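Before anything else, here is the set of structures, which you'll find just below.
Values in this text are rule-based calculations from the coordinates and carry no lab data. None of the values given here were measured: they were computed from a predicted structure. Cβ atoms are built from the backbone, for glycine too; each structure is taken alone.
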Structure P
Amino acid sequence: MGESIAGVVSQIRSILAQQLGLEPSEIRPEANILDDLGADSLDVVEMVMSLEQAFDIEMPDEEVESMRTIADLERFVTSALAA
């Protein structure tokens, strides 16, 4: 993985903030994607597509469905990049 974990996390938060119309500082690790950030199912699909494109990874539907928080999402992306 060429980028640092902190750099990847920062990029993830920027992408999510842009998708949801929030400031990156509002995207906290413990935030629930649906409940705290107000994302709906279409937002989640768009976030996944943006992250897949930005990091050249694949996020299987069953994995995405198990992700509840920003930390879950960040863990998946950083693990996928390290693989």
Structure Q
Amino acid sequence: MKKTEKVLKALANLKRLHIIKVLKGEGEKFVGEIADDINLSFRATSKHLKILSAVEIVEKEQRGPQIFYTLSPNLDPISRLVLSSI
């Protein structure tokens, strides 16, 4: 049950839902691109992505100085349900 609670808390934020929508529509992006797309600072965007990564909604891959993010292909059922409605 704790996992479900953490996932729901992560999804209960409008900026994080915007991040998910961007990644769902455009696939892989690096932090700066996501920040520009959702009109948020680089630092704040990174913080939101860290939360989404901690509950395995997004995956990250570092390439040189940039970290690229994608939606996780192995979403838990609750995340999958919420993402299907975005």
Worksheet item: Here P(r) over Cα pairs in 10 Å bins from 0, in percent was calculated and came to 18, 60, 21, 0; which of the structures P, Q was it taken from?
Response: P
Worksheet item: For structures P, Q, which has the highest computed value of distance in nm of label points 7 Å out along Cα→Cβ at positions 7 and 63?
Response: Q
